[in-house]
Structure 1
Amino acid sequence: MESSLWRNFQHAVERVKVDGQWGEVVPDIPTFFIERYGVRNLYCVDLSSFHRAFYTIERRDVVFLDLMDHANYDRLFGRRGRR
């Protein structure tokens, strides 16, 4: 992981520790997250270099689940790449 992405991710973790609902709510949770992690709520945080981090809130705990680049995000959420 490149250093700017790592620093940006660490900043996001610190922000979420203060406010668990800081990230953007994902209203239509992809099957990938439901089957793999069994989540009922999902949040997304934009990071540097067109990456996104996903987390859920279980009871009172914030759990980061995945970090993905723009291409994988588009594939997972059914979006087409930019032309």
Structure 2
Amino acid sequence: MKLFLTGFIQVFFVAVNTYFISKAIYGGVFVIGCLISFIWSFNVQKIVFGTIKDKLWYSLGAGAGSLVGLIASVFIFNKFL
């Protein structure tokens, strides 16, 4: 579950940042870009030295994070911007 959440969180922010980039939301792009790099700095070792099962859980979390990140960023954009 920890690897699932790790993948989820990172790719959630990637999805949000992609949406912010497409809408030219400069402050959001900067903040989310920093968060992506910060999270990635913790993830590298876990995945590189992980088992196939670890990599699968991480990938499933990343896929879910992409979907939820898109949903959240569309919601934020439509509600607040």
Structure 3
Amino acid sequence: MGIGVITFLLVIPLYAMFKLDTDVLGLIIIDIGLILCIIGIIRRKQLQGFKLAIMVTLASVLSLPVLMLIVTTVIYLITGKPLGE
């Protein structure tokens, strides 16, 4: 998650110098880190019942942006056009 925060915070200098936009990449890295942290909490604490359901739901909701990124990348690789064109 630390790499994602650094990538997200470096968006201004990287865009000013190299025209490289890293804000979405940073947010995706932070999101993946949060998902892995939640999975680690579930495995380490061996949650059951209501707490397990809440944590699984939270991990599922947080994984939706990553799933959409994968889907749009696959569509782009197949068609050669960005999604929405």
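The numbers here are math on the coordinates, done by the rules we state, and not lab data. Remember, it's a predicted structure, so these values are computed and weren't measured experimentally.
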Exercise. Work out which structure the value -32000 belongs to, where helix-only ellipticity at 222 nm (-39500 (n - 2.57) for each DSSP H run of 4 or more, over all residues; to 500) was derived from one of 1, 2, 3.
Key: 2
Quiz prompt | Among 1, 2, 3, structure where Cα extents along the principal axes in Å as derived comes to 40, 31, 18 | solution = 1
